Structures are given as C-alpha cells and as structure tokens.
Structure I
Amino acid sequence: MNESAPPSAPPRRLRGIVILAGTAILVGLWLLLEEAGVAVPSLGRAWPVFVLLGGLVSLVDYLAWSRAPASLGRAIFGAGLAAWLFRFTTRPFRWRELLDFLPALPTLAGFALLATWSVERERKNAHLVSGTVLLALGLVGFAARFEWLRALLPSAQLIWAVLLLLGGGALLWTNLRRR
C-alpha cells in the first residue's frame, strides 16, 4: 500500500511571505466590507484577531508542516498576546489596567519559551532558563500589582535570590561543561 508523504513545509521565507500577504488581503477585505456598509466589527476594536491568526498559523505550521519548536512557542505567545490585547480593545482603555496586566508579557514569553524547550529534540538550556526566569518575573510583576497573589507567593527577595542562583548556576554549568 502506497501512503503519500505529508506535504513538506514550504521554506521559512515563503511561509513568512504567505502570512504577510494573507494578513494584508484579510485586512483589505475587512476594510472593503466595512466601507460597503456590511456589518463587520470595527477594525479599531477587532484588530487583535490578526495577532490571533498569526498564532494559529504558527500552530498549523508546527502541527502540519515544519514541526519547528519555535513555531509552537510563537503560537502560544500569539494566542496569549491576542487575548491580552482584546482586553484593551473591547472596553474603554485605562492606563491603570495596562500597568496591572503588563506582567502578562514576560509571563507569555516564559510560557512560549518553556513550550519551545519541551518539544525540542536537542533541548537547549537557554530556553529553559530564559522561560523560567521570564515566567517568574511575570509572576513577581503580577504579585506586585495584586495583593491576593502576593499572599500566595514567597517574598520577592526570595524569588529574586532563587532566580539569580538558578540563572548564574545554569550559565556557569553550561560554560564549564563545554570545556
């Protein structure tokens, strides 16, 4: 029985061009429909959907084409970033809320790096250490903004001490092991 091989991934550059072209076409269609009087959500409020689509395309790239660990990381970051951005476009914007949820960025980046590390064939310590540090920084940032989270976490000084010890130890271990 002759099974057909799955389609090979297009080159990375071509994937980027397809994503950019597809996004331009979707935005153009959206604007055209809006101008024609079709009831579509205002692009000023719904633009994070394009960030979400970029994340979904990265997920499809990971699952169906390239199996590149970075694609999974981009998918997680894109989906989380879109959710974070929708919070600011679906209701009146308040700068105070931006500061409250700013720690979401290092938290998302940390999750994305840890996901990338978890699916790598040859796991890179840099992704593990960076992901852990960013995730911890995000949690410390949230704890600084929300009393209920501060009560759950150890002191910021203890968290920083552990992060610095882990980061310095990993850096030292990685470089001494190479020699």
Structure II
Amino acid sequence: MIDSRLPESYRLVECDARYAEDALAMLRSILTELAASGREEYYYMSETDDEFRSYYSDPNFITLGVVRQDRLVACGTASFRREEAELFAPRLPERVPVEHVGYIEYIQVVKSERGKGIQPALFHALESALAQRGARYFTGLVSPYNSASRGNFTKGGYREVGSIVMPNGFERLLMAKKASNENDF
C-alpha cells in the first residue's frame, strides 16, 4: 500500500498477526518513555497483552502500520467497538447511529521517526478505512495533558466534544470529526 502523504522511503501496510509482537514492543517502549518522563497519565494500557495482540487478527479492527526498510516504525488501530460508540455517540453534535461511530483506538510512532509526517498520514489512512466501512463520525480519546496528541487531533480537523473519566481515574477528552470534507459540525 502506498500513501502519497508518507515520505518516499516509507510504505503503508495492513497489519496482521505477524506485526503484533513488533507493535506490542513499540507500545511498551513508548509506555516506558512516558513513565520515565513522569507523563504516565498520557496513556495507559487498559487491555492485556493478548487483547492488544488480538487487534492484529480480529477483522473488527482496522490495523495499519508504516514500514521503513522492512521495520515497523508506526502503527495504529481503529474500530467500531459498540461499547465506545454507545459512550461517544450521545456527546456528538448530531444524532448518529452507534454503528456509524468510528473510533481511532491508538496511533504510535517510534521516537526516532517522529516529526516526519508519519502520524498524520497514518491518521488519514485509518480515517479512510473507517469511512469505507460506513463511519459518519471519527472519534478518539486524548489526555488533556498531552498537548502533542491533542494538537495532532486538532490539526486533523477534530474538535473536543466532551470528557470521559476512564476506569483508572484518568480524564480523557473526546475528540470528534465529521467523516466528510466539511470541517465544521
């Protein structure tokens, strides 16, 4: 898969089970980085390792990655998980059936590859895949303290539509974007 938004030496791939361990290692590295910098509230892993690995084999998840020199340098997952859609839909600016609420689960980029335009390209690819499957709104959660992630959502056309307290007690901002070329709700 080629995405013209990516730098020339990178390619977009559909991730399957063979990428799961690389993605999990990438996530663990990012979590360690956040813990060392005192920014643990930015992200926490709510699922077990096996649940995380299931994203790479479950057809209900859209999991894409970015590869450079046959090495996974970024990955992201999106879904139409009903439990999230039921929580998010009432906070959207208009009524949308829960089956049309797409959720950007996560996007992660290895530290050495940040700032190269990979994250926005992966964001766009996940949104395109959600739209092809019927999403009318894209949603995502971000820590109110994570200005970089919040900025990425905002640059991508998302707006804050509410907040949610997670089971671990951390607050998350619900970001949403209409799945069309319109930037406003």
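Laboratory data are not the source of any read-out in this text; all were calculated from the coordinates shown. Because the structure is predicted, anything quoted here is derived from the model rather than measured. Cβ atoms are built from the backbone, for glycine too; each structure is taken alone.
Between structures I, II, the calculation of distance in nm of label points 7 Å out along Cα→Cβ at positions 68 and 164 yields its largest number for I. Can you say which of I, II returns -9000 when helix-only ellipticity at 222 nm (-39500 (n - 2.57) for each DSSP H run of 4 or more, over all residues; to 500) is computed? That value comes from structure II.
Across the set I, II, distance in nm of label points 7 Å out along Cα→Cβ at positions 36 and 156 reaches its highest value in structure I. Structures compared: I, II; top value of relative contact order in percent (Cα under 8 Å, 6 or more apart), i.e. the largest, recorded for II.
Set I, II, criterion Cα Rg over 2.2 N^0.38 Å: the highest-scoring structure is I. Looking at Rg/Rh (Cα atoms, Kirkwood Rh), for residues 52-91 alone for structures I, II, the greatest value goes to II.
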